[in-house]
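Below, each structure is written out as C-alpha cells.
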Structure I
Amino acid sequence: MIEVITKSRLASFSTCQRLHHLAYNLGYRSILPRELAEWGTLFHAGLDAWWGVFKDGDGPGAANIQPLPGLPLAAAMRAMETARAASAAIDDAAFAKAEVMMIAYDARWASTMSEWEVIGVEVEFITTIPGRRRLRVAGKLDKLLRKRSDGSIWFVEHKTTGADLTAGSTYWQRLRMDPQVSIYFGGVRSLGHEPTGCLYDVIVRPNLKPLKATPVEARKYTKDGRLYAKQREADETPEQFRARIAEEVAEVPDSYFARPEVVRLEREIEESERDVEATALQIRATAYAEHAPRNPGGCFPFGSGYQCQFFDVCSGVASLDDETKFERVSNVHQELAAVV
C-alpha cells in the first residue's frame, strides 16, 4: 500500500524533493511566525464560521430558511479574533486587511446564498483511485453544497492569494490542470455524491501597507507652509488604513473576488489520476534515497510572496535541531484530523 497522498504532499514533492523529505519523511515543521501563511489561516477561520451559519440554518423542512442579516459576518469576525489571539504574526495592519476583506466578502456573496444548501463545512475524505494500485488519496473539502434549483452537488475551494485575477492570467491558466480540483471530484464521490463542479472561491489579499510619516529631514513645504503632496506629518492610523483598503476594494471589487465554476471531464479526471499515481510512485521510490536534492527554484514560489520554511536549513544558516525554529509532528498531514 502506497502512503496517503494529499494535494499538499503532491505540491511539496513537485516543488522540491528536499522540502518533501523534511516535511513528510522526517515530519519537521517550522514554528516561526509567517505572516502570509497565518493570514490565510486566520481568514479561512472566518470563512468557515461565515459559511457555518448558513449550514446551521439548513435543517429538515427548512430549505428556504436563511440566517438573519449580519449573523454570518458577526460569526466570521469572532472567529478571526480568536485566530488572531493564537497568532504571533498578525499585527494590526494585517488584521485590518482581514476585517475589510471579510466585510467585503459578506457584501459580495451573502445575497447569493439563498441559491445553496450547505451540506458540510471542512468535510474530510479518504478514497482510492480505481485501478491505480489502490492508491489512497485524502483531502478536505472546504465546503460541500447542494444547489437548490436542481439538486446538483458542488464543492467549494477557498484560496487567498496575492495573484492577478485578470482574465487569462497565469493564475487561471494553471487552474485548468490543478490536480486538487480533479482529486476532489473523487473525494465527493467517495462521500456518496455525484459532483457537478467546483466553486473556486478566490480572495486577493490587499498589497497595501500603512503609510509612514515622512522623515523630518526629507520633508518639503509649499510657500503657505503645507507639506508637499504624498508627504505626511504622522503615521497612518489603523482606522485610516482600514478606510483606505475599503475604498480601494470597493472601487475594483472584481480585482479582489472571483468565484468561477470549474468542471472536469472524465478524461481530464483520468489524466489527473495518472499524474497523481506517477508522482506517488516517485515519492515511494525516493523515500529511502540517501539524498533528497534541493530545488532553488522552489525557495520563493513565483507570485506567492512566501519563502520556503526550510530555506535557512538548506542554505546552511539554521539547523533542524534548533527547537526554537522547528518541531517534529506525529501527523504529517496536518490539514486532516486523522488519516487511516
Structure II
Amino acid sequence: MALRRGGAESLLVLGSLLCLLLIGGIAEIAVRTFSAVDLLGNSRNLFVAQAYGTSNGNAPNVEASSFGRLVYTDEHGFRVPKGGVPEDAGKPEAILILGDSVGFGPAIEESDTFAGLLRTRFVDRRIYNSSVIGYSTSDYRNVVDAFLPRHPEVKAVVLVYCLNDVSSASAQHIDRYLKNKTGNVPKLNLTETLRSFTLLSDANDFLRSRSKLYLFLRHRLLGTQMRDWKAVLPLYSEGRAADVEQSVRDIAEIAAVLKGRGIPLVVVLSPFEYQLRNPGDPETQIPQRRLADLLSRAGVDSIDPRPNFDDAGRRSTDYFLAYDPMHFSALGHRVIANVIAKALER
C-alpha cells in the first residue's frame, strides 16, 4: 500500500511539473508571438580586451550575437553589415562615430541603425562605427588617441553621448565576459564576487538571453524604464559633480585633438525614454542642461535632439526598444540619423 501511495505521489509531482512546463512553453510562445520584447545579453566572442589602450572593444572580424540578433564586425572591430562594405575601399574620406550600446544599435539591423542610415546618406564617405557596449567618455578618448593618427581619412567625428556615459558601471559587465572568457576572475569585492559566481546571476544571464517570457515578466514587475531613469538621474546631482565634470573634460580633450587636425566634432546628447514621456517634469531637464552648460564653458557645442522626437501621434515608447530605457528602435535611429546628418551638412 505504501509503495502504491509513493508511486501515485511521484506521478502527481511529475504530472504537475509537466503541466508547469507546458504552461510555461505556451506562455513563452505567446510572448514571442504577441510582444515586441527583445532578448538581452551578448555572446562572449564579441569582445576583446585592451582594444584601444586600456579600453576593451569589439573583436575584429567576428560574427556574434547581441540582444538576440547576429552582428558583424570589420577588421577594426567596428559594426558593419553582413559581408562588410567592400565599396568603402575606394572612398577617400570617413566619418568616425563614438558611442556605447546606443551607437552600436543592439536588436536592430545594422542598415536601420543611425550609423547604417548615415552610410546611405553620405555615400561618398566611409562610416566607422566604433561604438562598443559599455563604453564611457574615457573610452571615447582612448579610441580617438589610438585610431585617429593612423586614419587621416577621418574628416568628421560624431559622439553620441548616452546619459550613463558618466559612469563606467556598464563596462563591468564586459569585464565579466572577458574574465570568464580568459579564466581570470579576480575577486574585487563581495558584490562583484556574488555577481560573477552565484547561481542566481548565472541563471539571470541564461534566461535574459533565451527567454522572452522571463524578460516580459521582469520588465513589467520592475518597471525597467522608470527604474533605469531613476538610477541615472542621481549621476547628475551636485554630489556627483566631479564625475560629470570629468566626462566633460574627456569630451573637451577629444574636441581639442580634433580641432588641431581641423576635424569638426558633433556631440549629440541622447535622451532616455522617460524624458520624452514626461517633458514637463523639471527633473528631466537636469542632465542635458548640466551637460550643455559645462560643454559650452569648455568651448564644445552640443545638440539636444529631444525636440526632434515630437512627432504628433507617436508615443515616447515608439522610439525605443520595447520596455527599454535608452536603446532606440528603428524609428528612434532614424530621428538621430537625421539630427546628425543635418549637423554634418551644416
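No lab work stands behind these numbers, since they all come straight from the coordinates. Values in this document were obtained by computation on a predicted structure and should not be read as measured data. Cβ atoms are built from the backbone, for glycine too; each structure is taken alone.
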Computed 10.0 for mean count of other Cβ atoms within 10 Å over residues 15-22 - originating structure among I, II
II
Identify which of structures I, II gives the largest calculated value of relative contact order in percent (Cα under 8 Å, 6 or more apart).
I
Given a value of -14500 for helix-only ellipticity at 222 nm (-39500 (n - 2.57) for each DSSP H run of 4 or more, over all residues; to 500), point me to the structure among I, II it was derived from.
II
